[in-house]
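See the structures that follow.
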Structure I
Amino acid sequence: MSCALSWVAVTGKTPADVRRELRLTATGSFMECPESDATGIDVKDWYVIVGCESYNIPLAETDFAKLSRGCEVVFCNVEEHVMFSTADGWRDGRLVWRVFHESGTAPDHLSEYGQFPAEYTAIRDRLREEQKNDKHPETVDFIFDIPVELSRAVTGFRHDMTIGDRERPFEVLTPDPAMLNAGIHKKKSWFRRLFSR
């Protein structure tokens, strides 16, 4: 089953402040995997919010310039059904770096912008080499993992990996219903809005 979700990691603000800015409420209920509309988890010095289902698009359309004022933010979005992935790094209200892959453009498509973290070059080169050397390169997409792996290298979080030894580490969050409704209406313009930032 293909995955479609967004997640944002913030360091330099308290989890309560992040939730308040994103109009989310902590429920005190926890789950093993981020399968609810919105969940939160502490990972090292980062607070991560994962948006699935109806909260995926509203989270992706967050004003990251505003959210990142006085802190650092990493945003990641994956759409496995079209093999699209993107990652942004924001700091103090400005976009520092962005990388995205859209397999519909080309199997090896990769768009890069900004000043990347030190880990980036090694991640990119390793995954490009794996793609090149795979026995069936037409059926795999290692380039898709470049934004995802960079996000993990910076924050310690990857949506499809086990986090620590906690059995139920993800706290269920309740999104403001107005955000969910707005996200449904904006869904068609998501890719255009992303690349116009």
Structure II
Amino acid sequence: MSKLSLYNGALRICGERRLASLSENREPRRLLDDIWDDNAIKACLEQGQWVFATRAVQLDYSPSVEPPFGYQYAFDLPTDFIRTVALCSDPYFQSPLLQYSQEAGFIFCDLQTIYFKYVSDDNAYGMDMSMWPETFVKFVQAFLAKELAPRLKNGADQDKIEKEYKAARTESLARDAMESPTKFPPPGSWVQARRRGSWQDRNRT
């Protein structure tokens, strides 16, 4: 996958001639450059909790930041952060952290260490085109086409392009969801108490 192939996919959707290179002196290429430079890929990454772009990290609180009130500790959001996938108190991501807030580039909570999964735009995650599933490639092409169509002078059918964009987005999100591990709701306090009781009974015998 390459930037040129993404451009050409968008041009195909818009009914425009392909580019031979990224330096070709044509108006559609210049328009696509503007869209690309306006954080087009980040906009696509924001649309889902993409498995291929998900990063898991351990975060320790920042001693140089003191929350003004409420939660005791502040954590810097990673510089490659796009959107939250999970925030937990354990490294296996089995215990969701429910008491926290996220604002102004920080996470606030009452723990000193937390475990954070998020969609990343790092070059080894969301920006690594070699990791993109084919459905996400088509979604990005459709997004570029949707942004490009109103600026073209070729009378591109914007309604048709909008429908193709929505269909590509839906398919990409559905396929990505299939790649996620099966999730089960955490056991309630009653079930946990029963388990502890059973374990204690076995150890008495």
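Laid out as a table, the results:
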{"read-out": "Structure with the greatest value (metric mean count of other Cβ atoms within 10 Å over residues 146-153, set I, II)", "value": "I"}
{"read-out": "Among I, II, which structure scores highest (criterion: relative contact order in percent (Cα under 8 Å, 6 or more apart))", "value": "I"}
{"read-out": "Structure responsible for 2.4, with distance in nm of label points 7 Å out along Cα→Cβ at positions 18 and 50 calculated and labels I, II on offer", "value": "II"}
{"read-out": "Computed -8000 for helix-only ellipticity at 222 nm (-39500 (n - 2.57) for each DSSP H run of 4 or more, over all residues; to 500) - originating structure among I, II", "value": "I"}
{"read-out": "At a computed 0.95 (FRET efficiency 1/(1 + (r/R0)^6) of positions 42 and 66 (r between Cβ atoms, R0 = 35 Å, to 0.05)), which of I, II", "value": "I"}
{"read-out": "Of the structures I, II, the one that 123 was derived from, the read-out being volume of the Cα convex hull per residue in Å³", "value": "I"}
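Read-outs throughout are calculated quantities, based only on the coordinates presented, and are distinct from any laboratory measurement. Just so we're clear, the structure is a prediction, and the values are computed from it rather than from any experiment. Cβ atoms are built from the backbone, for glycine too; each structure is taken alone.
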